[in-house]
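*Asks:* Some structures are shown below for you to check.
Read-outs throughout are calculated quantities, based only on the coordinates presented, and are distinct from any laboratory measurement. Since the structure is predicted, the reported quantities are computational estimates derived from the model, not experimental observations. Cβ atoms are built from the backbone, for glycine too; each structure is taken alone.
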Structure 1
Amino acid sequence: MYCGSCLRDNALAAELLSRRHEVTLVPVYTPTLTDEPNVSRRRVLFGGINVYLQQRSPFFRHRRPLLDRVLDHPAVIGALAARSVSTDPQVLGDLTLSMLEGTSGLLAREFEKLLAWLADEPTPDIVNLPNSLLIGLARPIAAALKRPVCCTLQGEELFLAGLLPPYRDRAIELIRQQVRHVDRFVAVSDFCARAMTEALKIPPDRMATVPLGVNVEGYERRGRGRNGGATGSNHVFKVGYLARVAPEKGLYLLADAYQRFRRRQPEPRARLDAAGYLAPGDHAYLAGVRQTLDRAGLGAEFTYYGAVDLDGKRAFLGNLDVLSVPATYDEPKGLSLLEAMASGVPVVQPRRGAFAEIVERTGGGLLVEPDDPESLATGLETLYRDQPLKEKLGRQAFEGVRAHYTVQQSADRLIAVYEELARRPR
């Protein structure tokens, strides 16, 4: 799958490298998959197969270098992950706790391997953990390197919320206990900063916000009135969805809103197009979306394009009239919104999480009531009926992303955080 956090981290690392900073981007658990050139190391720390086996059996907790080399090889991990990988928090509770327990948990041997690897690497100025679920790495890394440690916050609260209660409460407790070992937390949105400061009891002076940024190169705004314009006889009004196809991302809600929109406007030629990663466990969910549209007589207007690559994503977004990802939780990121806006495509989003600040800052869309298909349908209908408004919002989206949400601006903010920390006495 194309993970939004991996896309963000890889894009920032590539931008820093282009500025001649020295960056080592190391995957944890599995090799990273991005839709832009991948700048990460081939090595995988805490190889997913190895940590799973160590969690399940004491036999694998003893050091066996040859077996480790096999199990931790990126090709082996990637081959298995492509066939059967689960990120369901309900079944990963014990492994989550072991990782958060650090050197005192069942995965102590993996922490020893990490420190041995660090000893052979150049000492960095800054270490940045990708999310708070890996905060167990902070103390041993800081002790070994005597350098500042940052921790990005970019959506792991959804995983934590999905843990079964005993695991969830213990995981949050373990994260809070280790907040003191992190010099600076880096949130990807103002909403994320506020929410995680409260949830994890992070001192406000150790929180920084570095908004998401996209590489706008290659995203082109289509000409005004493309495809014949909203009232042209040949125009097909295209509603798009780009995200993981999973219940929490809201495709079912969008399909409901699309049906309501079509009942109000029975005459237009319209389509609902979706793209994004589909996990094996969510095939039934997608089938349910199709069935609801079939029952409404709109099945022929729906197409699922699968997990598109970078060129496919740009082409997909460039053909839309509007994008909507009506997530049913307080999303802290909203990367696909920025990518759509970079193509001049306005969005219709629930007023929640980071969606509100992105839309308000760029002026590139409409905000509707959360979890309300009727309100969402009204937003879609508004853009269908008001072509000048759709063009205005598309133009503001295109310009707003370039004014506030480029990867270059994100890198500027991140460098400022790193430089301030690097200058502090240890």
Structure 2
Amino acid sequence: MVLYTLRLAWRSVRATPWLSLVAVVGLAVGIAVPTTLISIRYVFARNPIPDKSDVLFNVRVDNWDPTAQFFDIKPGDPPKHIAYRDMVGLMESDLPVGKTGVASATVFVFPDLPSVRPYQAMARLCHADFFSMFEVPFRYGGGWSRQDDRDHARVVVLNRDTNERLFGGEDSVGRTVRLGEHDFSVVGVLDTFRPLPQYYDVINNAMGDPRDVFVPFELGLEEELGFSLRGDTDSWGSYSDYANPMDFVKRGEFNWIQYWVELKPGDVEAYRQWVDSYVLTQKSLGRFPKPLNNRVTPVMEWLDVRDMVPKQVTGLVIIGLLFLVVCCLNLLGLLLAKFLARSGVLGVHRALGASRAAVFSQRLAECLLIGVAGGVVGAFLASISLRVINATLPTGRVAAGVLLVDGYALAVAIVLAVLAGAAAGLYPAWRACRVAPAIQLKIN
């Protein structure tokens, strides 16, 4: 019976091809707009590491000037970074399963291949635990060890693109790469790795490609190696108290590091108390002039703190859905005109024994067919829109291919289309089934 109803609905669609085409295109435009915006919002809002998002925590402490309000944070929050000296102090805790600082730097790469010119690369400064904490996949080798961190070993992990550029994609573990003025031993090569958003560095590289090279954190502070710190930084205090800028970076109130720990569920509260104890100790040394205001924040809450889903995007989604409502009203008018124009045919069907329920279901099935077709075309239009948006965004801010119509977006488009088709078709289908057969037969 269902197939028979769909067959009759398809015949009705074919009977008025141009009107049906206008209905499909009109609905497709209405579907494309909210699908595009919902896809963008989904990229920003999804859980980037669902298996561990409840055990990974961003740590912040409030070392800020008591006479000034820190900017770019929510009211009452501590600064979004911590200082180097606090990272060193916080790493003394044995409670975390893993712990790492996260920062960025630039360094010049000098390839061995004469065909590849030297270039400036982005470096990720981190600790050995970074790779296990954030489930970083490796194509070759692996990360370095905690001992390498302590020894300031000149080791490097390459991302997949960098390995392709320097070694043609071959297994480069054990080979050397010249960074700045020194050689570094390759210990690992990443496989495809693009968490979206990059929750461990939402401040500097939320949607971009992973950094070109990963090196032990302390190497970024050794001036002779040629690394230059990059990214968002904030500081206060007098530079005159320090011998040079690097001394200020290491010993001053210079906030530039995002600090992460991995904790067992039962250790979270104990770790928060440990952080408070650390800050109280620093207070006794003359630091942290403000009241205790520390944060140990899980991943998803951290993304919310940093407003990874901009309010403007949510507002645009609402506007997109309202635009779809307008398209549904237009579709309703088209379908009503189409069904009433064929009232004579409907009258004959009723006179030959078709029930009102049968007429209603056939007309509604026709609306659903138009809805599904509009959803498929709308998803295609949304895909084009997302490609255009991705291409026009500033280079380096959003990685290529981040904004796309995936399975989630396609499902959204089809669901919205079916709902829109059904909503727009209910009244026209009801009017069609109310056609009086006697009047239509008399007219004809």
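*Asks:* Out of 1, 2, which structure matches -0.18, -0.26, -0.86 when log10 I(q)/I(0) by the Debye sum over Cα atoms at q = 0.05, 0.06, 0.11 Å⁻¹ is calculated?
*Replies:* Here the read-out was taken from 1.
*Asks:* Okay, next question. Can you tell which of 1, 2 yields 6.5 when distance in nm of label points 7 Å out along Cα→Cβ at positions 273 and 377 is derived from it?
*Replies:* 2
*Asks:* Ranked on relative contact order in percent (Cα under 8 Å, 6 or more apart), which label among 1, 2 comes first with the largest value?
*Replies:* Going through 1, 2 one by one, relative contact order in percent (Cα under 8 Å, 6 or more apart) peaks for structure 2.
*Asks:* Another question, then. Thinking only about mean count of other Cβ atoms within 10 Å over residues 17-24, which of 1, 2 has the largest value?
*Replies:* When mean count of other Cβ atoms within 10 Å over residues 17-24 is calculated for 1, 2, structure 2 comes out on top.
*Asks:* Between structures 1, 2, where is FRET efficiency 1/(1 + (r/R0)^6) of positions 169 and 217 (r between Cβ atoms, R0 = 30 Å, to 0.05) highest?
*Replies:* Evaluating FRET efficiency 1/(1 + (r/R0)^6) of positions 169 and 217 (r between Cβ atoms, R0 = 30 Å, to 0.05) on every structure, the highest lands on 2.
*Asks:* Which structure, out of 1, 2, was Rg and Dmax of the Cα atoms in Å, for residues 137-368 alone derived from, given a value of 30.6, 99?
*Replies:* Details: 1: 20.4, 68; 2: 30.6, 99.
So the calculation was done on 2.
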